[in-house]
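Read-outs: derived from the displayed coordinates by stated rules, not from any lab. For clarity, every value in this text was computed on a predicted model and none was experimentally measured. Cβ atoms are built from the backbone, for glycine too; each structure is taken alone.
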Structure 1
Amino acid sequence: MRIAVLSIILLLLAVVSLFVGVADITVADIISWDIEKISLISISRIPRTAALILAGVGMSISGVIMQQMTQNKFVSPTTAGTLEAAKMGLLIFFIFTPNAGMTLKMLSAFLFTFFASMIFLAIVRKIKHRNVVFVPLVGLMFGGIIGSVSTFFAVQLNIVQDSNAWMMGDFSGILQGRYELIYLTLPAILITYFYANKFTVIGMGEEFSKNLGLNYNSIMNIGLFCVSLTVSSVVITAGAIPFLGLIIPNVVSLIFGDNLKKTLPLIALSGAVFLLICDILGRVVIYPYEVPIGVTVSVFGSIIFLFLLIWRKR
């Protein structure tokens with residue numbers, strides 16, 4: 001029932017997304033088969049809506065994977081240096097091969113994201129007292145170091161504006177032929193669902209997992225692969241989307257519990273719904289101009305994050 005309700009809301013928001021924008025498109029245009037308006041929908045609006053849904057699903061699921069791997073509800077791509085690592089991968093590849101295609105750039109972002117996540121997990125394992133707030137603070141510092149290194153090289157090469165533009169979450173430039181890499185999130189989503197029970201087990205700790213006969217290191221590597229693939233494909237397509245992987249899993253967990261096999265579809269649908277709402281608001285709040293989705297998600301996400309911090313302390 002809950003999944004059906006969220007699916008209906010997602011469908012309605014997707015339809016709204018197709019008709020909201022600077023260009024005025026109505027249902028009558030579709031019925032009368034206005035070629036110009038139909039082309040606009042197929043080239044711009046449908047790719048944008050599809051990218052929003054996939055990014056919302058992928059980033060939310062990436063957040064819950066990281067939370068299970070670190071046994072901490074406040075860890076996500078935003079608070080673990082993952083987004084900054086993807087930026088560094090893009091920067092390094094831009095420096096050495098500026099004319100490379102999107103696929104090779106995404107591969108570079110994927111590799112940097114994967115290895116940075118491995119380093120973060122190694123740091124977390126060394127922390128003896130894993131306070132619920134201390135671990136994400138370590139992740140923020142780790143991300144700050146990576147971001148500082150990236151900024152240093154960007155300043156030296158006079159490409160600060162370009163590197164900042166890469167990381168600003170914005171779906172306004174999504175067009176047919178320029179967003180298809182985001183479909184790489186689909187294999188990661190399917191793998192996550194298939195291994196949902198095992199991710200739940202590793203969330204109980206390494207010793208507990210091994211006592212149940214689970215190959216702890218293999219499952220951790222699978223989780224890192226899914227997170228790195230999702231984050232790199234989203235960043236290369238639309239830029240960084242903060243807080244999404246942090247707030248959606250926590251809100252769903254508070255309402256529906258921690259059984260990952262049951263809550264994973266709810267997390268995926270909720271992430272897509274939240275991202276569509278933020279994008280639609282960004283398009284109408286100062287119409288005909290547009291607020292980048294990175295800004296709207298940051299505003300709402302930070303408010304929800306503060307609420308979650310206060311709630312957890314109670």
Structure 2
Amino acid sequence: MSIDFESIIKRLKNIGIVPVIKLENTSLACPLAEALLKGGIACAEITFRAEGADKVIKDISKNYPDMLIGAGTVLSVEQADRAIDAGAKFLVAPGLNPNVVKHSLNKGIPFIPGISSASEIELAFTLGLTYVKFFPAEQAGGLAYIKAISAPYGNISFMPTGGINENNISEYLLFEKVFACGGTWMVNPKLLEAQDFDAITAICKLAIDKILGFEFAHVGINCDSENDALGVTNSLSNAFSFESKIGNSSIFCSDKIEVMKSPYLGKHGHLAIKTNSIDRALYHLKNKGFEADESTKKTDAKGNVVAIYLKDDIGGFAVHLLQKR
């Protein structure tokens with residue numbers, strides 16, 4: 001079995017969060033998977049810190065084949081084989097054991113080893129790896145350390161794990177060399193023990209909301225002509241003392257109202273929504289039934305998407321996603 005490493009990383013990057021799960025009660029595997037999916041998270045790292053991890057991986061992989069399931073705390077060749085045989089699509093470890101990494105790669109399975117030093121990064125490079133786990137993230141120096149240690153290594157990307165929570169995950173993911181974050185807070189052992197899967201789903205939804213960071217930017221109003229647009233902005237300025245700024249295709253009245261000089265997308269106009277990551281937002285929105293209109297995509301000099309519209313209007317308004325700066 002051979003799995004495309006880049007496709008695995010792309011999917012992890014789009015999801016953004018990898019729940020790290022220690023599951024003692026293997027009978028809860030499928031209910032837990034269902035809770036994660038309902039919460040918008042279609043991946044998990046099942047750690048070998050608990051007996052029966054391979055059974056959990058096998059049960060979820062069989063019943064939820066669309067989920068991206070990996071094995072964590074893979075410390076030996078024997079554990080790697082058990083994980084692979086159970087259906088794990090990628091393997092993760094807290095450290096870097098060259099023998100286990102080579103064994104996994106020889107079997108065609110991506111391996112994300114844990115590192116916390118420049119020497120370990122260089123060892124990862126010698127094994128052909130550019131994606132690593134940074135562990136334990138907060139205890140080892142956090143985001144500031146990642147920024148410092150990654151500076152000499154242009155092609156390294158990190159999955160910080162350890163001390164990541166709902167309060168700091170967005171900051172980590174805003175750094176371009178962080179492709180995803182691992183965390184345990186979404187699947188609290190007490191919630192598992194109580195089998196409170198609704199609570200787990202709610203925490204997952206909140207986590208996704210945090211990393212997407214949706215924020216209303218402005219409303220666009222369609223007008224038939226420049227004169228009509230000037231009439232609208234003059235009325236708003238006279239009534240509310242909003243400052244107007246005339247552009248090529250529109251007039252901004254304050255920073256929240258854009259008046260179009262001619263009709264554009266949307267029956268009435270558009271709603272602009274800022275997000276921390278357009279690519280990640282589009283992935284999660286697609287899972288909710290919202291598709292992007294690729295013909296409207298705008299990119300920066302590096303090819304990163306900075307603006308795009310969704311295909312369908314909401315309430316007569318086109319929806320315009322904007323990348324936060």
Structure 3
Amino acid sequence: MAQPGETSDKVLAAAWLVVGAALVLVPVWLGWTRWQVVLSGHPLMLALAVASGLLGIVAIAWAIATLLLGNRLPPAHRPRRTPQQLARRATWRIAIAVPALLICVVLAASLAWARPFAATSVAVAATRSSTTVRIADRLGWLELVPIRRTPGGDPIRPTIGLVFAPGARVDTRAYAHILRPLAEAGYFVAILKEPLGVSMLQVNHAQAVLDVHPEINHWSVGGHSLGGVAAARFADSHPRVEGLVLFASYPSGGLKRTELKVLSVSGTADRLTTPSDIEDAKADLPAGTRYVSIQGATHSSFGDYGEQRGDGEPGVPRQQAQAEIQKVTVAFMAGLAPKTK
């Protein structure tokens with residue numbers, strides 16, 4: 001005769017077996033397809049992937065043991081409990097297990113959803129140091145630092161900088177190629193590594209860069225797509241920031257800082273941040289905002305991470321679109337303050 005709670009134990013064990021498999025398989029999938037991206041990105045994804053795998057192994061082991069062994073312990077080794085006590089224990093197990101199951105499902109689903117768009121070989125190549133740009137890979141961001149010297153050989157430190165937030169779930173390195181010309185022109189550039197690839201989870205992330213580099217006198221922040229939304233929010237509440245660079249993006253609401261210098265660059269073939277979206281958001285940006293529309297550019301033209309579902313068809317070669325984006329961005333940075341000679 002089945003004891004009270006025996007059926008619920010088996011149901012929970014079956015559920016944990018399925019969820020445990022997901023907790024293990026999702027990190028394995030991430031590691032197999034995006035290992036380099038996870039290693040080079042924000043440490044939160046790696047930590048959650050490891051935790052997910054460990055939880056999954058424990059869940060599978062418990063589920064298999066429960067399904068295979070059940071109440072097969074000899075009667076002499078079973079704890080003596082009344083049916084009422086067994087029923088209460090079963091109720092508590094369900095009350096604890098169901099929320100735990102839901103949390104684990106959310107964890108596995110979040111990791112699967114957050115699987116990043118990987119940077120292309122062109123972008124990865126741009127993350128290597130050269131005689132003109134030094135690359136520094138920090139825990140929370142990637143730095144592109146110009147290497148410049150006076151005629152006498154003394155180093156010239158940059159005094160103008162840009163902190164850039166990637167689009168949702170996009171590899172940080174995917175913006176190294178398109179932003180590297182800024183560093184080559186003498187400007188400091190930091191590309192943020194966002195938690196789970198979502199800049200809105202850490203809107204004030206740029207503050208860490210500002211704190212580490214007090215030598216930078218003139219700051220601009222920017223971002224692509226969702227990263228631009230976070231950058232706009234940060235710029236609106238931090239007076240040290242003088243400029244805002246939006247790549248295929250717009251703020252989530254009206255900016256209070258009307259003196260903020262803003263550059264909005266968009267693509268006519270973008271179907272994720274459409275030209276009408278940019279037009280509708282003009283009321284939320286300062287009157288002096290400079291708008292640049294790149295003919296034939298799509299949403300993914302603003303980085304190097306491949307094609308993106310829902311985007312438009314490019315009407316111009318990627319190199320040509322990015323050359324125009326780089327040109328107007330360098331000009332905007334030059335307008336923040338006189339360029340160091």
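With semi-axes √(5λ) of the Cα gyration tensor in Å coming out at 51, 21, 19, pick the structure among 1, 2, 3 it was computed from. This value belongs to structure 3.
Work out which structure the value 2.4 belongs to, where distance in nm of label points 7 Å out along Cα→Cβ at positions 21 and 157 was derived from one of 1, 2, 3. Please list the in-between numbers first.
Working: 1: 3.2; 2: 2.4; 3: 5.8.
Of the structures listed, the value fits 2.
Ranked by mean count of other Cβ atoms within 10 Å over residues 53-60, structures 1, 2, 3 are led by 1, which has the greatest value.
Have a look at 1, 2, 3 and say which one yields -24000 for helix-only ellipticity at 222 nm (-39500 (n - 2.57) for each DSSP H run of 4 or more, over all residues; to 500), as calculated. It was calculated from structure 1.
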